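Some structures are shown below for you to check.
Each value in this text was obtained by applying a stated rule to the coordinates, not by laboratory testing. Keep in mind that what you see is a predicted model, and the values were worked out from it rather than measured. Cβ atoms are built from the backbone, for glycine too; each structure is taken alone.
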Structure P
Amino acid sequence: MNRVVVTGLGVVAPNGVGLAAFETALRRGVSGIRFSPELRELNFACQVWGAPEMNEEMLASAMTPIQIRESNLTMRYAALAASECWTDAGFEFRPGNDAPPQWGTGVYFGTGVGGMETITERLCPLAAGGQVRRLASSTAEQVMSSNVSALVGGMIGAGAQVSTNSSACATGTEAVVNAYRYIRHGYADRVLAGASEGRSVFTAACFDCMRVTARGLNEHPEGASRPLSATAAGFVPGFGAGALLLETLESAESRGARIYAEILGGAVTCGGQRGGGSMTASNPEGVRRCVRSAVEESGLAPEQIDYINGHLTATRNDVREIETIRCAFGLPPERFPFVNATKSLIGHALGASGAIECVATILQLAGGFLHPSINCEDLHPGVELIAPQIVRRPLDFSPRTALKTSFGFGDVNACVVFAKYSN
């Protein structure tokens, strides 16, 4: 089995587009949640969200004018994150590059909702209004679920498997686990993995109507996303993209690449929507199995995990998540790893959340810090047992190992174990 390392990162997040801006925001605990006049005008209960701020210069660095014109936000976020990841790993990139295919390179890039923006704002109104001829010829590309992986694969000339996965909020982490397994078994030298979710009021509406989004905090956007808080009022919709370049250790060393981290293990499970699991809730046993499988594959004991980047959405499931992981680890509260919630800073980026949070996890491993979980000064009583391990202020700490957890609609789970690289 090949050893698998991470040699490149890219990110488009609500609190920072690009690695430098994102890491600075993490270190300082800067929120990317903002009030949206559009959501207020449309009478949403939750009128705040986490939406990345891009400009034309950023897009032009990653895409040709034609690609920009024939894409939606999900695709553009993916292109920005992927191009940064590719160059961060030491490879040359320019928009429209027509170099020969890289036969040893693959792409696993997922999305939760995908072409919602194109479907709702153009396809349905024009087609239903008898104006099909006004639709752009690129409409099919923009609505197909695989648009993100197809775009990214063409950008870097990937010649191995190029595929999109979609597993709700576990999508991004699942893409990383899929890529890890693909490389570990020798099917490719490297895989660009990640996920993207484009900003759309229609996507936000799907969750607003479920009454699971934050309410009553519209006048205080930065305080609206409150994982692990006793006054958590629901999650804040977020959007963006994260990308990681996974590579065999042999390939990375042969080209003298900088290595951010090594992946030691990963797991993907489903609870079968039994035993307390449902379309919207996790079967605790399924979560425990996922956590245990990932840690067991890593060769580490639970007490050797230094840090957990939790799924932690600011819903009632936060307490359940912590308790289930505690059960899986079998450790007393005082030996539980440090925990933080990146969603407190960026909201819940849905299908892209795991990918962005994997980038955050690796930046903390490489940078020797843990970012604060903001807005949980009033800890929920259900997590008081591990209060000292919940990172509520910026912490200078050099974790050696980290577990990233993600859970999604459909009772699906994905976990991955990262470690600082050492010979």
Structure Q
Amino acid sequence: MPLANTEASTAARSITAPASERRTLAFIVFVAFVLRVSAMLIIRTYRFPALPDHFSFGWETGRLARSIALGHGFTSPFHSETGPSAWIAPLYPYFLAGVFKFFGVYSAASAKVVLTVNSLCSALTCVPLYRIAACLLSRRAALVTAWIWALMPYAMYWAIRFAWETSFATLMLALAFWLALRLERENRLAAWLEFALVWALIALSNPSLLAFLPFCGFWILHRQRQSGSMRFRFAVCSGALFCALLAPWMVRNYLVFHKLIPIRGNFGVELRLGNGPGADGQWMYYLHPTQDPFEFERYRRMGEAAYVDLRKQEALAWVQANPATFAAITLKRVFFFWCGTPRSASTAEFTVRNLIFTLSSALTFLGLLIAFRRRELWAWLFLWLLVSVPMVYYFTFTHPRYRHPIEPEMLLLMVYLFTQVRVRRSPAQPQREA
């Protein structure tokens, strides 16, 4: 079989697993879920510190959820009552508020429920990951990829420790990636509407991931145009549904703040926390309103929208006055995103984590390079994902959690790399198995 893909071979690949493999995949998901919940219960990661005032239970998300659960609406993301907020995208705070309503605000029961749901999202990520690998590589590679995600301790970490949207957003992004591959070869209106729904859920949970959406959409349309199957009206319907699903929250923000805030409105503060006097490429957490009483008082007095605008202007003024420093720390943030953030007092565990971070990034990009050399038609989709999603963090600040939503696709590129090494060592074997 030639190493380069052809449109015929791409379209001919099966995208539906046999019943036996669906049962196997269900078993993988079950094992992944049990492992995550067991780790959460054994390590007792549901025990969030009670001080200061349970803030580590979801941080700003937890505060917003508490306000919603107590009947105060989407308000007060910090220490005390400060009025309406658009600090965080709404989906996860409302989910967390529902849990608080039934199981108690900041209770251990609520923590167990939230982390269990996170664990389910992390386990279910095996499904789109399997589908993507089966579509692009082989059934065997798909099983290997799904099992690695199910069993890898790092894949469990964020699900069992953080009451945050990370695991849900990771699942949704993997689904969006899979739907893009389906739309390349199945141009149906129903698939386009599913695509819009998944992206709306992404937008309402982690808007930073929207950076990938235009690249993803253009790639689908380009591939459909090449195959002669493009129906642009389907894409228009998909876009209309996407906008309609976001419209209620955008209208709410406009009515509350009297300005356009598409989904969340704290970007100016995030920009300032990464750029300003003393910036070294990392998060200047000590300037956050939850850490600095002066900043909290400014936030409370000015209101959220005005405070965010002020912090944005401070950041932009510093960038304009220090372009060389800004360029230098931006390059450092690129390094931190792919190789791990440093610490002043590194432990052995922390050093090992950063080494794994660096190695996984190197293997990912090596796999992508091999895909381009093999002229794989899907390589561009992976490239745009790896280029677009981190971009906002290059200009603000990085955190290991920010890379997690793209780690399933990184894993797939690593598996692809090793399949290609196996092919080169065994030239008599077919490149992919049916």
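Some values worked out for this structure:
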item: Structures P, Q, by relative contact order in percent (Cα under 8 Å, 6 or more apart): label with the highest value; result: P
item: For -22000 (helix-only ellipticity at 222 nm (-39500 (n - 2.57) for each DSSP H run of 4 or more, over all residues; to 500), calculated) the corresponding structure among P, Q; result: Q
item: Among P, Q, structure where mean count of other Cβ atoms within 10 Å over residues 47-54 as derived comes to 23.4; result: P
